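Multiple structures are listed underneath, in structure tokens.
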Structure 1
Amino acid sequence: MNVPIETSFGGQTAGMDSVLLKYAWYGDMDLNEEVNGDDYYQIDTGFLAYFRNDPELLVTFRNGDVDGNKAINADDYSYVDRSYLWALNHNLSLRSGGGGGVDGSTSLPILADGLQTSYLPGLTIELVEYTGLKQVQVTGVGQIISLDVYATVTGIDPNKRQSFQSIHGAFLSSNLSGGAALGTFWPWDLGGGSFGDYGSSVGTQQDLDADGDPDLGGGDAGSADGWWIARSAGMRSGSPGLSYTWYPGSIDFEVTSLLSGGTTELNFMKRPDTESAALWRQDGGDTSNGFSEGFYIGAPVMLTL
């Protein structure tokens, strides 16, 4: 069934017979008047499909053919990079994402301190205290709790390679039974630079769950602005094996006040309701994204007094 790519455009109704024309930045493939992580997602998925000779790929501006030469290659990435950097240098790359909450994904049971010993097939994002702990005692105001983010892709064939490229999301603290502490998330590394390529972002500090302390991430699922985005310029593949783990980045949680003696959970939440939330491959197969099955969030880091 044929459907229009847009049902409205520039405030007007659009249909199958509409011709859509609009001035756009080089690289603004979703035509939202900015070049950001969503556009890098568009060209990344288009390039991967073009490289694999996907017969269903339409080689168009929308899918990454920025220069219109019927190919998706390094020249197109160059146009996107230049627009992104120009906007960044002229303070035009970010618009306010507003408030609001974010949805999480299915939590997996913790199997051991630190990284789990096994995972379901798919992508699992896990937050771990930097020494490998899942439970940390709060000692006082000003304490810095350093946290590492890990992305593990698991397949079903130990002879195939697992691959990972990008993740969009937020970091939240949640207080249970009164909570242990309020605090502030501070970003400080995107995978040692490996996941800090153009389109990545350290995120925006804002209170996403209305609990009185700032979280880290976006509040508008429809825009890349504000979200913590770890992105490699290309799909990174591990050595053959059933699973492979990457380090997309690290954050700190600074304790700003003590609470009544309950527990506080620290965890990652994926950017909801968007393909851009992640890119990965299992067993060398098709590329999966934020809408794909098999996207999991590991157990939280627990803070206690």
Structure 2
Amino acid sequence: MVSPSHVLLINAACDGDAETVRGALADTSIPLKSINDALRDAALWGRANVVKTILDSAKSVNVNDVDLFNRTPLILGALHGDVVRALLAHNGVDVNAADDSGRRALMTAAENGVIDVVRALLAYNGVDVNAADDSGRTALMMAAEEVNVNAADRGGRTALMMAVQKGDIDVVRALLAHKRVNVNAADNSGITALMMAAEEGHIDVVRALLAHDGVNVDAADNRQNTALMIAAYKGYANIVQAFLQYSANADAVSKYGYTALMLAAHEGHAHIVHQLMSRTDISKRNKYGQMALDIALAQNHIIISLILRSSLFLFLLIL
């Protein structure tokens, strides 16, 4: 038989009556099951004030307790931002809990376009963005069914670019798995996701992008800089190597005639200069008439100057 205190608590939780809930919780004889039921009902109905009251007042409450369909308060409240934030603030909440059909809170929020909840869940440490329900659909797939995956902000940046810049490899892979994603999309400055990955030094992201069918490794921005040039300038030898293995054009020139070799020589990256020497014309000159050797000498990079001088000597001998 259901006790009157249970009925009072559940009704107050559904109605959003936090004061009555607080009073009911003061009764030490009320069963833990009733408290857990009240938390789930409050979450389902979006009663954030009641959720906070229960979490603050009932120390024994199980924030991950499930109903008959294995739905936790977080799953039930996934359409309500204030509820989700209250639950995430509670120690021990299972952000990856799944119901009987494999659905998680992130999936529900993504499918229904509840952006503030999606952001809150993605910001939570340990959330599994690649989890799939029993039908094999991930949260991103659910969101993308009704969303333009290539939509851009005012600066021309897409979701892929933002994930790349952040270095979030899981989100990058999820976006690349979408059949309509444009891996070569460029922002208003002509910068692609691959260039952003090179700029930030995210080698795992670079490799994921290079593995995507159709990626243009030699795409150039508005100043004719390529991803290889950017990596060479920044000094990321592992990324330069990845681009060279992908047959990136080491002879490409920027708006002012700089090659990747010249940029590496300018910044003093000896290892990258060594990587590039055999892949490009070291006698090439920029629009100021400078070779990579001239640039290294002007920057007082002695070791690089010696490397380039001896290589240039051999090059001219062969000619």
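A few notes on this one:
- With relative contact order in percent (Cα under 8 Å, 6 or more apart) derived as 24, matching label from 1, 2: 1
- Set 1, 2, criterion Rg/Rh (Cα atoms, Kirkwood Rh): the highest-scoring structure is 2.
- At a computed -14500 (helix-only ellipticity at 222 nm (-39500 (n - 2.57) for each DSSP H run of 4 or more, over all residues; to 500)), which of 1, 2: 2
- Source structure (of 1, 2) for mean count of other Cβ atoms within 10 Å over residues 122-129, computed value 13.1: 2
- Parent structure of the calculated result 14.4, given that Kirkwood radius over Cα pairs in Å, for residues 34-153 alone is the read-out and 1, 2 the choices: 2
Read-outs: derived from the displayed coordinates by stated rules, not from any lab. Everything numeric in this text was worked out from a predicted model, so none of it was measured. Cβ atoms are built from the backbone, for glycine too; each structure is taken alone.
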